[in-house]
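A.B. asks: See the structures that follow.
Values quoted throughout were computed directly from the atomic coordinates according to the rules given, and no laboratory measurement underlies them. Since the model is a prediction, treat every value here as computed from it, not as a measurement. Cβ atoms are built from the backbone, for glycine too; each structure is taken alone.
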Structure I
Amino acid sequence: MYMYVEKKRTDEEMNQMKNKFLERKMIDTIINKDTTVYTKEGKLLFLFRKKKLTGGQEFYENIAEFMKKHPTTNRGSASGATKFNVKDNPKVYSTITGYFDRWSPKQKFLFKKLGIKTPIEVRETMFLSDHPEKFKKMIPFVQKIDALYKKLVPDQYKKQYAKAKETHFKIGNTSFTTMTTNINFQTTIHKDTGDDEEGFGNLAVIERGNYTGGETCFPQYGIGVNVREGDILFMDVHEWHANLPIVKENANVERLSVVCYLRRKVWERTRNKTRKFLTNHNKTVKKIKS
């Protein structure tokens, strides 16, 4: 099915809604079947396909325990944060893994303490550095997302993959350098930053137990998508988006969302660097950490 949608709210109205939690009354339509949606100007807003992914449970088993041991208060306004001090912000189960483009506060402290000239600012995330074997077991699921990206959104994929080919700091042989995983995390209304502007976003979901809600929505257009396990959503993450509250059947229910992307600064800082550079760079950072 194909749809064309118009803006229900002005840009000024959306700026007023920024960083606020989404309410169901803001959304007119929820998509539950294969649908491709364009704006009235002909720009692809999202493409949704049911039951295209397998292997989610193995992915879950390799990262969920780590996530639950390491909640974070550093997800900024997407978590509804209003405090300047990060420690006072909401605590959520959200993990960034793969490669990232900012040093952790601890790493910055160690560079200064040891009098070391700060290396190029790109690093393995804590999960990848501490659990490389578990990370390796997650790659097949990411590769499936990448293959669907190539098949279903080929124009954007071609541009993003061309950049990914220029760096060894990436997830397998995919178009992604990084992924974010969230458990039962309702994000506020926001636009993504830091990813490849020429690429396209994606979302997959892995479930434990029964729940309702959690739909990914585009409030400016009044439309949302009910992404469930096995489904894949490709979306313009530079449009306003958020997800609705998750209503769990019991306390043990978990909805793990997976978002894969190419960090623009990771690519810019490491393009055309050799594999030897990657190996030596990662060794240097791990040595400082230890």
Structure II
Amino acid sequence: MNLLILVNPHASRAPEALPTVAKWFAEHNQMTVVADSQEEFDTRLRRDGRAADRIVLGGGDGTLSEALPALLALNKPLAVLPLGTANDFAVTLGLPLDPLEAARIALDGDEHAIDVGLANGTPFLNVASVGLASQVVVEQSKALKRTWRVFAYAIGLMRAARNMQPFFVDLDIDGAAWSAAVHQVSVANGRHHGGGLVVAEDATIDDGKLDLYVVHPGTFGQLFTCLTHLRFGLMKPAVLERHRATRVRLRTNRPRQVNADGQFVTRTPVEFELLRRRLRVLVPPGQQPDIAGLTEAAAPA
């Protein structure tokens, strides 16, 4: 099997994992390419991916999100080496976070077709948000991620919440109109974001649905309760509301940034929709029914 194994060396866990992973792939007659820049990463992926049977990408959610347009164009199965801070996409797929165990799945895993979200036509894997979560991107520094790892998002969220003012949104949720003042609107293709926050207990990445949650204005304590509910499944606060749809349109009284998978991708007004079962990924063999981020009824690609 011809693999293109492409690693982002700037991912937070890449320096410690690269020697072991590269050696393992070399023992299986596969060469690992380490891209020194985003430009080289994109070039190698688009050029060398055409001849590959599978694409293996090492990095975090940001690396995968930036590679998504090229992956969709190549239409090759994707295996993930989770080398980032949060690795929410890998968790949704039920992948082991140990890079060497994930490398084995690149060779021996089962193919499974998943959905891809779109925000004004820009593809995303996990979650796109407007409001408080977008400010978290500003609050999160590389030093914060290195020090606090998966807790960096929660810390950034609490910092942002201190100064965040509510704003008014108009939503069209599968044709049903909805308007309110909010702190945040998050529209999810996948199950996890923000270092382990669970969008909804039954959210999956292959069910043809977008899972939407809205955070209404509230006290700092209520916003903190939202965080603990999304992270640990504790008591659901009254300021948190959920919906499910296949298409969502969102308007604000002035343009606001839309953050998808940790990157600013567009501004409001924004339309969210799905590419149904558009990306093939490698998951642990024979375990789809046991993975919370995948549906039991999902058929292999």
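A.B. asks: If you rank structures I, II by mean count of other Cβ atoms within 10 Å over residues 1-8, which sits at the top with the largest value? Write down the numbers at each step before the final one.
C.D. replies: Details: I: 12.6; II: 20.0.
Once mean count of other Cβ atoms within 10 Å over residues 1-8 is tallied for I, II, the winner is II.
A.B. asks: Relative contact order in percent (Cα under 8 Å, 6 or more apart) computed as 22: which structure among I, II? Walk me through the intermediate numbers first.
C.D. replies: Numbers: I: 27; II: 22.
Of the structures listed, the value fits II.
A.B. asks: Assign the value 18.9, calculated as mean count of other Cβ atoms within 10 Å over residues 185-192, to the correct structure from I, II.
C.D. replies: Values: I: 18.9; II: 27.8.
So the calculation was done on I.
A.B. asks: Now for a different question. Could you figure out which one of I, II the value 13.9 for mean count of other Cβ atoms within 10 Å over residues 65-72 was computed from?
C.D. replies: I
A.B. asks: With mean count of other Cβ atoms within 10 Å over residues 9-16 as the yardstick, tell me which of I, II scores highest. Kindly include the intermediate steps, with their values, before the conclusion.
C.D. replies: Numbers: I: 11.5; II: 17.0.
With respect to mean count of other Cβ atoms within 10 Å over residues 9-16, the highest-scoring structure among I, II is II.
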